[in-house]
Structure P
Amino acid sequence: MSPDFMETMGFKMAAGRMFSAAFPGDTNYKIVVNEATLRKFAIPLEKAVGQHLDFNSGNNAISSLEIVGVVKDFHYQDLHKAIEPYAFFLSADANHNYIIAHVNTKDVSRVLPFMEAKWKSLVPGEPFTYTFLDQDFESNYAADARTARIVNSFTIISILISCLGLFGLAAFAAQQRIKEIGVRKVLGASIGSIVGLLSSDFIKLVIISMLIATPLTWYIMNQWLQDFAYKISIQWWMFVAAGALAVVIALITVSTQAIKAAVTNPIKSLKSE
């Protein structure tokens, strides 16, 4: 990499300095490491600068690499993976594989032609292609975003189907007990008590379904979260909140039919008796 790479990318220093063209010797066995490297080798931050490390990569081995700087930890892989030790080397040759530029988005239309001309002057035989860092970063989570959209869509569909089923069952139950409701009203039962009577059986079913679904949901979500190095912990209140929401939705759905049955004139329901 070139001396300006770290500054262009906005790395934050924890100790020491970045590579600089003012230090030509940086190309000679000097490295800048991240904080994870210090943790790996149990090196205190205040003693990191000046320490020497050995580097092995396949059949290549480099001894006595001097640390001249430490950057704060950064993600160079997607967030499914934890931050691992990383070291920067300053390239001594002038071969260019890519160019990274930090520009204002308002200036992109003017900067791209300039960069293309600069690229062609540096590497005449290579075509000029480019990507944007935010788009590259977003592509790492395309699968997760797609999964989230699918889950959200099926959740909404499931809720609608459940509400339609509850609505139909509530209407059927109210019709089956229409004469009982009429008798209760004649004997002085309030609308609230009748609504509670008709709703209680359905709420019991919702609670039973919650008791069955909660451990299964916890297990599935816990397994899914294992793919992420950085994740939340599943808390009990999440299930309580989801259960409370399910009860509220069920009550709203059932109550429409329960209230309709409760306000019906008892004379109409009992006239055939």
Structure Q
Amino acid sequence: MTLLPRLFRHALVAAAVAFAFSAQARADDLIVSAAASLTNAFKAVGEAFEKQHPGTKVLFNFGASDVLMQQIANGAPADVFASADQKAMDKAAAEKVIVSATRKDFAANSLVLIVPSDSRFAPATLNELSAASVKRVAYGDPASVPVGRYTEGALKAAGVWDAVSAKGVLATNVRQSLDYVSRGEVDAGFVFGTDAAIMPERVKIALTVPTQTPITYPIAQVEGSHHAADAQAFINFVLSPAGQAVLAKYGFKPATAQ
């Protein structure tokens, strides 16, 4: 599938989800659009934030970072945007949908290769993914999913991108890639380390994969937010010792820990 049709498909999905999400959002909700890999951690962050701000209700919209950015650009309500890589946030800045002065890096992650927990496949290097016995490998679509971009870069650096991408099963976000592996529908898959940690009984880490760029997560206030003060308060909480402690419980490292 060529890049243009994939981008067109993602734009349609973004528009549809934006409409559906708009219908359920209330005017007084603080809406946080965040990368799928943040799902568990940010739900806990949201609960802690609401305890400190009892008058504020946080509503989360989780998905692929690029798709979330397109939703915001297409008019979906959002007050805060948290991305799983810098490129998605750079796109948001270029589209002028964030307040660039509020942009901060708040967490770091790792890229891992996982296999089903009962699998006998135990690769020592990425080159082993080229083996004929490996039929299907899941990873996020590089056109819209940060983990897919990190994966593509790592596989190209290892010289096996062409061989592995021919077996690729593209996921719409990192959690879908995790699900493919956990159900044994693929031989292996690429996810973030924090995603692998939530299913230790169903997947196991075969490799921690070096990436061409550090995996850091930026967060920013959305341009035109109707809850600018609350949005900044949420960002401040994520960056605070209390917020960082919650993220650490879910395996995230400080953005400076590379």
For which of P, Q does relative contact order in percent (Cα under 8 Å, 6 or more apart), calculated from the coordinates, equal 27? Q
For FRET efficiency 1/(1 + (r/R0)^6) of positions 148 and 228 (r between Cβ atoms, R0 = 35 Å, to 0.05), which of the structures P, Q scores highest? P
For the read-out distance in nm of label points 7 Å out along Cα→Cβ at positions 76 and 164, a value of 2.8 was computed from one structure; give its label from P, Q. Q
Which of P, Q yields -17500 for helix-only ellipticity at 222 nm (-39500 (n - 2.57) for each DSSP H run of 4 or more, over all residues; to 500), as computed? P
To test your reading of the models, identify which of P, Q gives 96, 37, 23 for Cα extents along the principal axes in Å, for residues 84-243 alone when calculated. P
Structure (P, Q) behind the derived value 25.8 of Kirkwood radius over Cα pairs in Å: P
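Where a number appears in this text, it was derived from the coordinates with a stated rule and is not lab data. Since this is a predicted model, take the numbers as computed values, not measurements. Cβ atoms are built from the backbone, for glycine too; each structure is taken alone.
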